[in-house]
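Okay, got some structures for you below.
Coordinate-derived values only; no laboratory data. Values in this document were obtained by computation on a predicted structure and should not be read as measured data. Cβ atoms are built from the backbone, for glycine too; each structure is taken alone.
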Structure 1
Amino acid sequence: MSANEANLCEIFNSIQGEGRYVGARQIFIRFAGCNLSCQYCDSAEALEIPKEMKVYPVAGKKDFKQYKNPVDSITLIESALTCAKPQGVNHSICLTGGEPLLQVDFLKSFIPQLKKEIDLPIYLETNGVLPDHLLEIIDLIDIVAFDIKLPSATLISSYLKEHKKALEIAYMKELFVKMVFTRETKVSEMVEAISLIANLDDKIPLVLQPVTPHGPIKHRPNPEQILAFQTMAARKLKWVRVIPQVHKILGIL
């Protein structure tokens, strides 16, 4: 993808439903395409490149406008401005996906333009397995919401090597880590991931997110498992919270 065009899924205004900033109002820019295929993915529509992206002009309403992909930066900024209303309530601009870092060339030129038009922090959601791409734009980012992908979630292998490198880069900015876990999550992989964070800084916040059942996937961990994982994490890290997907509970975008 070029530096002037990107493939998008949607742009909308809503509350952040996950992580440390749950409940905060954000402008969401959802990029299309992902380099992973996690079994619990809750944004399956963002795994592929759609022919058109959707823009929801009014927060909380499902009416939308469509624009053909790829979208140029001018159209995207205009769409983000439309979704910035009401003024004065938004905490930040969330770049999410899919995986935004797959379109890093576009982000390098787009984020400075976006900041000129909307004076809000840039909040990046990333799966944390593209450290070299993250390094290219880390100076443009304010907050990194970093997903650690456990082997039981990706059904492939461990990404600890990539996560370690990317975490060290993300640590340059405000950072918190999120881990989605299922009934099938193993104690050993949770221990590895927690140790990875603690070895960098035990003050990095960790959000443990029990998988939200959707579609044919129903692997919600039981209460005993949830509390056991939180105990494990809290023994090594200073800030640990269990937070489900609030936007799913509320039934909003």
Structure 2
Amino acid sequence: MKNVLAILKRELHGYFSTPVAYVFIVIFLFVTGLFTFYIGAFYERGQADLEPFFRFHPWLYLFLIPAIAMRLWSEERKTGTIELLMTLPISIWEAVLGKFLAAWCFSAIALVLTFPMWITVNYLGDPDNTVIVSGYIGSILLSGGFLAIGSCISAFTRSQVIAFVVSVVICFLFILSGFPLVLDFFQGWAPQALIDAVASLSFLTHFNSIQKGVIDLRDVVYYAALIAFWLYANVVIVETRKAG
């Protein structure tokens, strides 16, 4: 665990040692505010809650989170520092986990900095803060799922642009799997068990449940299994590249 923490600190320091991290945070805060107060019609709704804030998170993360993840391994391969990383007395899974946790912490920091919205809601009314806390937990889990996918794809290529585009497409498919348009395609010829399985793969299905204040163990297990699967695939890819 010491090696994982060492990689985490190294990566996290790398984020904040360049202006990119601060630019990302500013963009994230600006866009979330724009979607919440204007597109989400926060004041027009006349309700003291953060539903408009969390409603757009899957779509914001669809582009912002892959932008974080695309450099995790692509940059290492492009600059050649991955060879140096592999010579250190650490295992590949420790490197993968450390880099993932650093990116996850960074995205969580950006999310925490939206706390003025929470304060604003409590100033304007009497919201159910338990639901808001649940929404933040769901948002963190959601970003973890997106990051695990992005990290795995980043290990495939030296190009950050390719890693970004492929990650966005895969994450979009995971979101889309819960839409009626997709489920209707399976209706009539596929068994109900398959339809339910496809629907259960959707990020939205599990995120919306948590966002409403219901933290079901099945939703937590879903995100944990999703993250574990893609990180395992990440380890396999890095090991294969190393052997090659």
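Can you rank 1, 2 by relative contact order in percent (Cα under 8 Å, 6 or more apart) and just name the one with the largest value? Please report the intermediate quantities before stating the final value.
Working: 1: 19; 2: 27.
Structure 2 comes out on top.
Where does the value 3.6 come from, among 1, 2, when mean projected area of the Cα convex hull in nm², for residues 187-226 alone is the thing being computed? Mind dumping the intermediate values first?
Working: 1: 3.6; 2: 3.1.
Among 1, 2, the structure yielding 3.6 for mean projected area of the Cα convex hull in nm², for residues 187-226 alone is 1.
Given a value of 1.6 for distance in nm of label points 7 Å out along Cα→Cβ at positions 75 and 107, calculated from one of 1, 2, which structure does it belong to?
Derived from 2, not from the others.
Determine which structure produced the value 47, 35, 35 for Cα extents along the principal axes in Å, calculated from the coordinates; the candidates are 1, 2. Don't jump to the answer; show the numbers that get you there.
Details: 1: 47, 35, 35; 2: 58, 50, 31.
Computed on structure 1.
Matching task: 1.00 is the computed value of FRET efficiency 1/(1 + (r/R0)^6) of positions 123 and 171 (r between Cβ atoms, R0 = 41 Å, to 0.05). Pick the structure from 1, 2. Walk me through the numbers before you get to the answer.
Numbers: 1: 1.00; 2: 0.75.
Only structure 1 yields this read-out.
3.3 is what came out when distance in nm of label points 7 Å out along Cα→Cβ at positions 51 and 211 was calculated for one structure; which of 1, 2 is it?
Numbers: 1: 3.3; 2: 1.1.
Considering all the candidates, the number was obtained from 1.
With helix-only ellipticity at 222 nm (-39500 (n - 2.57) for each DSSP H run of 4 or more, over all residues; to 500) coming out at -25500, pick the structure among 1, 2 it was computed from.
2
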